[in-house]
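Peer 1: Structures are listed in the sections that come next.
Please treat every number below as a calculation from the coordinates, not as lab data. No experiment lies behind these values; they were computed from the predicted model shown. Cβ atoms are built from the backbone, for glycine too; each structure is taken alone.
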Structure 1
Amino acid sequence: MRAVRVHAYDQPASLDEVDAPAVSGPFDVVVRVGGAGLCRTDLHILEGQWAAKSGVELPYVIGHENAGWVTAVGSAVTNVAEGDAVICHPLATCGLCPACRSGDDVHCESSEFPGISTDGGMAEYLRTSARSLVRLPAGLEPAGVAALADAGLTAYHAVRKAVPLLRPGTHVVCIGAGGLGHIGVQCLAAMTAAEITTVDRDADALELAAKLGSDHTVLAEGSEVESVRELTRGGAAVVIDFVGEAGTEARGVAMLRRAGSYFVVGYGGHVDIPTIDIISEEINVVGNLVGSYSDLVDLMALAAAGKVTLHTRRYALDDYASAIADLEAVRVRGRAILVP
């Protein structure tokens, strides 16, 4: 099969011919990939940022946002069958550790992360675990929802955690209306009665955010902190930063009201807050890592109801290099999807 593989960090990936994965354990499932999302984490992987954390041996196949059709199952698999359309939770988890038992499977003690710590789905086939698969509701097709497996899941997870803080009449700010942010805006509109303000440096992205449910938009051109504080009448209860670098960290914290919460979703930068400010303003900094299997089930329900939709640009698998270049140059509106 064809697969996009990393051979060395700080070097371009390549499209290789490799053996297709096969079932080797009782809970294994092989999925024919119908869509594989490309995100900034893939760029960070190519840069080598994940080398120490993942422990993966090169070369390997990238791609952690995957959906497709089941083609083979292990002897103990009962929840899916050949031919089922599925979306893959990004983690293959054990189901037995305390985190899994409590439903917090994203923190599984012995998980694999296809596309980061093992072979992923930018290929024609992917092997994963039966525990990772959510059957798609009628009306959803794999290429149309693949990026919800991580980008959508991450956005939903952060919003779900923020919901108890967002009573009617409160303000929430989304920094970034790109691949994650445009999903976050929809989740906020579907799940809260808070007033939504979206900040981005791209006017077209802000136009999309307004269509998807953002009550206000602010162009990031140097005075966005002042504009947000005026719109929110002194600061937001919650700021969700879908960028997390290039200065959004400091600006996001500055947009908070007293006792506000800054949710970090995007990454690459640094949060540097004097401890006296954390104490005197009683602000919170909240990290967000992907989301649970249950989060993904809930997100599919929102997608099936038409309350969350992905704006995508599709590429053939052979055009993976163009997709990566377009993502790096911020030419992709929404999410880039490779379709084998």
Structure 2
Amino acid sequence: MILLGHGSGGRLSHKLLEELILPVLNGDARSCQNDAAILDFPHGRLAFTTDSFVVDPIFFPGGSIGSLAVHGTVNDLAMMGGAPLFLSVSLIIEEGFRKTELAKVLEDMRNAADEAGVRIVAGDTKVVPCGKGDKIFITTSGIGVISHGLKISGDNAKPGDSVIISGTVGDHGIAVMAGRERLDVGAEIASDSASLNTLVREIMAAAGESLHVMRDPTRGGVATTLKEIAAQSGVAVRLRESDIPVKREVAAVCSILGLDPLYVANEGKLLAFVAPESTDSILAAMRKHPLGEGAAVIGVVEESPAGRVVMETAVGGFRSVEMLAGEQLPRIC
């Protein structure tokens, strides 16, 4: 039986992929689970990805399902070093959805595409009976070109690498949760949803071959993403809690709700694993970009034990960081 937790991006999601989806569709459950596939063709390499968006509510502080669909797809291409070019869009609309709201979703999508420098070139629309959907679901696919020879992949982290986060964590998940539950948190918490391709361009220019891994920590948050990378690369990651940037308002809401910001989704942040000798120059380049002003080194890659992530706590102890089990915040993207 499929549970909500199978869509969390955490342990149940990985189990479903490895035991059913990948063996049937791909034939190899051990395939790299990166954000996009890299495809060779006669004139170079392409990045290709697809994603679906079911966020609730469809309008939330800092964005909407329309802008989120573009941002998420652009970012998946960018995390593999691809320059996003073209998107396709599929809309599944529930009967009774207001045309004014659909127009706003489409406008947000177009604006996000223009800002990212990508074109929406194909699409499809279906309508389901009232009660058989939830306003609107969006599926997107994207293609980007890879014009360099760098290997940027989740299986490329190396012992000694610095782990960099581009800014504060947990903003998107808490903004959506506050919008859904109409929480009065005493301060405006907005989603960080944004296209990261221009920031990635600056990182790649500064890093070159020193850049080993990039990943946007969406469902399952930073913790689950780091567990994925540690497992793919066969390395360990040691984090420092005091170095992980979290907005005071986000930390307060997480404390009230019993949530850990490390497991809360982000939609406009990235993790980068970079060679230690290039860390300072890469940080400087990131901090010059509006989407990287809060960049910080939050950890280091160690040789073993493979797949393990530990965190040095603010009080000087250590705790194991595990993959998200179940669904912490459903319908977040």
Structure 3
Amino acid sequence: MQKPIVIVTRGSALALVQAHMVQAQCRAAFPESAIEIKILKTTGDKLQTAALASANLPKGLFTKELETALLNGEGDLAVHSLKDLPTELPPGLKLGAVSKRADVRDVMIYRDPAWLAAQGLTDRRGLSPHTKAAELPPGATVATSSTRRSAQLLEKRPDLKIVPIRGNVGTRLKKLADQPELDAIVLAAAGLERLGFQFQADGKLTSPGMGEDAQTSVPPGLLATRLDPAEMLPCVGQAALGLEIREHDPRMEAVCAKLNDPETQACVLAERAFLRAMGGGCQVPVGALAELRDGNLWMRAVSFLGPQVCRAQAGRPLGEAEELGQELGQKLSAR
């Protein structure tokens, strides 16, 4: 009898949803195999009060412990939000597969003025439905721990006040609802949707778990606007899952072959090659998005690493994903 396939994951609500998604795909592709999930606590989970942009934080905040489990044989496959996975992996490990990408956009979330008025909450500010980042009130306070998001917001609106925020999705939403000094927060659309949050046509943010689970429920009176990549380029690998395995593991390679999405893989290979060329990790203030257009790869990128904002875009055949990323990385580094 074959040993079970052990999926290792973080224990956050989003990480568990993503691990269960991969577990379901494994069971469908390999119904004769037992698929187990093992939860591990990472350094990033333990440092809930630390600013993610801090230069003193170690690399692989949300991945190191999962990778150690793979190398020790305690797990067979690690499920990561690909945006958290460093471009340089430890010796003996590799990126085995990439899931089909979900909505790559960021989402700005803020309070509904009509709901605040109905509740008599005059101590906090609401914003009209479908407010865009460029339409935020003068001097508005936006909470995000992403240097990429901060840089893009301040480029267009240098008057904004950017403050850090940590915690799971539910915690961040509650902080927005309860803290009058905050006007908006920015989160990834893919993570919200995987947790069951829904964006209504009238701008309201809702969830089936409302009031039941603190991690997946929406405080009442919140609105959301999905930000077009033209105004907020996503981070490298955003909205895709990365499945990390040991090198020279035929059984896991067979699993990954069934789970991999070739189009998404080409896109994120280009983006990760760009990030590698920029010499950075997931907290470097750069953004990139590769997409398929007429059978070719087309990528846009932005860097805030120098004294001036640098942008570039280029296209290449699908089989030259890494070369495309390197090309854009070299262009922006040279500037």
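Peer 1: Out of 1, 2, 3, which structure matches 11.6 when mean count of other Cβ atoms within 10 Å over residues 126-133 is calculated?
Peer 2: On the way: 1: 23.8; 2: 11.6; 3: 17.6.
This value belongs to structure 2.
Peer 1: So if we calculate distance in nm of label points 7 Å out along Cα→Cβ at positions 110 and 206 for every structure here (1, 2, 3), which label has the highest result? Walk me through the intermediate numbers first.
Peer 2: Working: 1: 5.1; 2: 3.6; 3: 2.2.
Max of distance in nm of label points 7 Å out along Cα→Cβ at positions 110 and 206: 1.
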